[in-house]
1. Of the structures labelled 1, 2, 3, which one yields 26 when relative contact order in percent (Cα under 8 Å, 6 or more apart) is computed from its coordinates?
2. Can you spot which of 1, 2, 3 the value 61, 56, 37 was calculated from, given it is Cα extents along the principal axes in Å?
3. Have a look at 1, 2, 3 and say which one yields 3.0 for distance in nm of label points 7 Å out along Cα→Cβ at positions 17 and 281, as calculated.
4. Figure out for me which of the structures 1, 2, 3 the number 2.35 belongs to, where Cα Rg over 2.2 N^0.38 Å, for residues 33-144 alone was derived from the coordinates.
Structure 1
Amino acid sequence: MKKIINFLSSAKLAIVLFFVLAAFSTLGTLLPQGAPPQVYLMKYGETFGKLILYFGLNDTYHSWWYIFSLFLFLTNLILCSIKRFPVSWKLYKKDPVKINLANLPFKQTLRIKENFEKLENKLLSLGFKKIIKGEEKIFIKDKCRWSYLSVYFVHFSLVLVILGGIIGGIWGYRGNMFLFEGGSSNQVMPFRGDKPIFLPFTVKLNKFKLELYPDGTPKEYISYITIIDEKNKVNATVRVNHPFTYKGITFYQASYDVIPEFVIEVKTKGIKGTYTLAPNNPLFIENRYTIVLEGYRAHRGFVACKIAVFDAETGSSKETFLIQGRTTKFRLGNIPFSISMKEIKEKYASGLQVKKDPGVPLVYLGFLTIIIGLIAVYFCEPKTFWAYLKEKEKLLILGATSKRDRAELKLELQRLAEELSRV
């Protein structure tokens, strides 16, 4: 058991875990997150694509190994702090009166006249505390003694950050939501897995706006949405780099698509009408015929689409092509059909990336406290100054010690000696 604890609290393990997390976090930043599996197989090849999917690098920060690494790093940090805390506590509680003057790294000796009272008052005004020990008078000044413990404030801050990451990795999610103009949904498809996540409210896309540069490349795309939550409705705008957050769930403008809608005229026995045919939206006519758009293609103004027509009564079906400006005639069983493409409309679909991370408040709090802790560590160094007043020998012996900055300590001691010598 002791060997396990020593291993988990070792500095070597902390360094290894730090580089592991840094390396895979870099991969999680460089690799596209949340793309369909086939994208990774096509872009990175079958071998690397499968590795990316196996290790969950398509959703790095919610993968099992990343959460486990964070948990291991958290355990290492807590055990390291517990193991090293007694040393810092001993330094913090150390009685400065028991210091051996001979062991101090810097000392100054001043010969004084018999005006001891002025000297004592000066030391007291500089923040020294007077302690009488036998025939000697000892004056002690502590600066930032509490800073011996400031490193544990930094450790505590890191614990908050790591806990926030673990909470977000376990109970948070990231996924995609695709909405057509005028459409609404409460389903999010997570980056990993094939089961949708249901939001506690509905999102409706009122309008999608696409702004282009003069050369035709996209400049800005904006989704105007409405959150429908029971009796409450909230209008919001989601644009690139300007997300919207509602009840801890954040929506980012990630992509868009232009979906064509084909206005067709259908003529058959006893039926004549104009209908709108769209991808992934089968057209039902008279509860008998079903028309499905199987594919479409546009090239240099030439538009064609492939359709399938089904007859629910006879079970017969027919696949054919529609070409803009022409009428397609065929027979479905014994029934003649005439279908023509009258108009092509474009309908926008907005791709929103949805993210929920309940650990974010802890992470922000952790970063804030890290800044405070680092200021305490590097700008509030613990220092102690001693002044031994030996009245019989008419001597004042000055000494000082600090945790790190010995060069600055020497200068401070010299300045103190010069100030006291003028008294």
Structure 2
Amino acid sequence: MPPVAVGVGLPWDVEVDDAVAVLARARATYGDTFVVESGRDRYLFTFSATGVESFYALPEEQASKGVADYLMLRRKLPEEIFDGRRTLPGTLFRKGDVASYLVNLERALDTTVAELGESGTTDVFALTRRLGHRMGLASWAGPGCADGQVFEDLVVAFDALDGADAFVHPDGMRAVAASGQAAERSALARIVELVGDSLQAPIDEQSLFGRIVGAWADQPDVVRRQGIGYDVALIHVASMSNLASALGWALIDLVEHPDLLAAVRDGDTDLAGRCSLESIRLAQRSIMARTVLSPVTFDVGDAVHEVGPGATIATLLPLTNQTPALGHDIWDPDRWNRHRFVDTAGLASPQLVTSFGHGRHSCPAQPFSLSAMTMAMTRLVSTYDLTGQWRTYPRPVPAQIGGVARSAEPCPVSYVRA
């Protein structure tokens, strides 16, 4: 048994000042491997090079990322959204589909530029979140869902449903549970209604939405409409929130570095991709977790632990991604060669640093996400001169323990057409 971090809990269960700082202090006290007993759950945290490599090597059938993600998200999302899905988020990124998403992103950017006009001030993350909603709903919701009042109503509903709150605002999940997820269920019902109304329009059977509709063709109308709506809802909440936040941080970092912004404006797409990777690396607040389903032997370097079913094996990216002694707490896109982090001098293992994960547990959306961020960044900085209005560099939501950071304060940026 590794040492148990006495008095340490996770923000779903106890109030914490800063979720990452709490675990950093536990690591400083107990070393690179320790146990956190929080609520009814037991977590084995590991930060050693061998431990992190062992973590990424865990077979899904023995220690499941999918189950760990589900157990986290169900704190916010109603149980019924997971039950009986016929089109899952993991099927989103077929080559042909990604091309259509990028076409929809281009159209969404056209609309965004029209909405922004010649000049003004907007919040960076409000801008990128709205852009993500529009592209996503054009890609996998029904005809008309990305336009007009239907779009506005869906944005309100998806912002209320947002499964990312489970890890962005984990301290709010007790109130969500106490309400019986009333606001979330109301939002889900509204999404089913709005997406269902779009079924009256002609549907391209080859589109992702067409395939979602086709998967429910054998069901009575009420079951069919609900099944389609739930499929769209789960796909959207699982796909968009981190991408929108990642794009926001990349824009903030470019505004902070005018020389690199100018190069991206001039069309340096390789630089834009490296900037995206570096911004994501530094903005990561992800707890990487695997729920143990059957006994595993887990090597952390100085010990080997037998971990039984029901425990969670975890690491925390901000504690391995940012090592001040190696300069890794400073933004520098030259650390990347294409998709590979190359500033590995001094690292005990290259797997200690990541933006999208490693090996079989890498995020399948990485190629699409980087293409989308590159396209959006290039379009926005070439259309507008941007000036950040934040007084100090934005900080993450303190309680957040998962996903790409959300900003704790507004991040206004002024813009004027270039």
Structure 3
Amino acid sequence: MSDVILLGSTGSIGTQALTVIAREGMTVRGLAAGGANLGLLAHQVAATRAPVVAVATPGSAAALTAHLRDLGHTAPVEVLEGPDAATDLASTAEPTWRVLNGMTGAVGLEPTLAALRTGATLALANKESLVVGGDLVRQVQQRPAQVVPVDSEHSAIAQALRSGRHNRGMCAEVLDGVSEVGRLVLTASGGPFRGRTRAELAGVTAEQALRHPTWSMGPVVTINSSTLVNKGLELIEAHLLFDVEPDDIAVTVHPQSIVHSMVEFVDGSTIAQASPPDMRLPIALGLTWPDRRFPVPTLDFTTPMSWTFEPVDDATFPAIGLARAAVAASATHPAVLNAANEEAVDAFLTGRLPYLDVVGVVEEALAAHEGTARGHATLDIVNAAQAWARDFAARAIRRRTT
């Protein structure tokens, strides 16, 4: 499969994906971006010769065309614009193509659904698609292994699962319910505030929270990593991708970020996937799975190194517990968790909310939400739950800052 549609091309995942795509000689059939960096998007269009571009910002077609003209790019380019542009682009995929969804946030759900409906293989980095609409994604998946995870943790689990039988979940190549898995173990770097007490986090600034010790990511994902909300979202994603109950998914803090996750089998054997922290590896696997073709730097076992693992401090970082509770509560509680968090993170980044109140707002929204029974969630119901959560979070933020 060498034809690719890339959603979120100007973000962290997208820019790294383009290096993989260029190295592998893949054909880019379309690019999608939010529109905040039209200059970079124009350079990407010129470099890939993508025939179709989707931009979320309305009225951006003229500016993008001007950027392309300045670059001397004369090939015809169809520009889709507006909030549905990425969904419209994903809908044009063909069954033999791959769609890499590297978008950030709940806006990635409808493009994910559109891509799956075409029969294309979905390389999924947009974890919010599953957190917000897991039941919906399951319903539209057309075949086993149509979804290939790109998050480093879930890619690691998918790789480790090949060591035993686990024919359940979205990523399984054969569905017969057979599993030899005891537990999944997600690793977390611990973020920039590992080891601090709750009291020591009271005055944290956005600048401090954006200094991740290992990974270079966008601002929302970086803040989520600092609060461990990101790990809570990944727990929900793992539950849905691999059909493993949340109580059977453990989280351990691994500051070196070398072991990306592990699978514990029923006989007591644990298989870990280890590599330097380089997102090009899981991105490449998402685009070429099950083949391994894109080389990245390897670990150097001729030099001393130490890998450490420690428990999560749930009292200081309660987000993972909130994620487990959200899955248990209802079909729409995970969507509320994500939407409330997006509002709270934006408020923190713009100076409207203290750091510790980010997770506090999420907890308050989850407690107030009534929920929808599993099997009854539709796209309209999920969107309504998100709208309710955003409104609730906005009011909670105002109460906490007035």
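1. Numbers: 1: 20; 2: 26; 3: 14.
The value was obtained from structure 2.
2. Details: 1: 129, 50, 44; 2: 61, 56, 37; 3: 58, 54, 49.
Answer by label: 2.
3. Going through each structure in turn, the value belongs to 2.
4. 1
We did not get these values from a lab; they are worked out from the coordinates using the rules stated. Everything numeric in this text was worked out from a predicted model, so none of it was measured. Cβ atoms are built from the backbone, for glycine too; each structure is taken alone.
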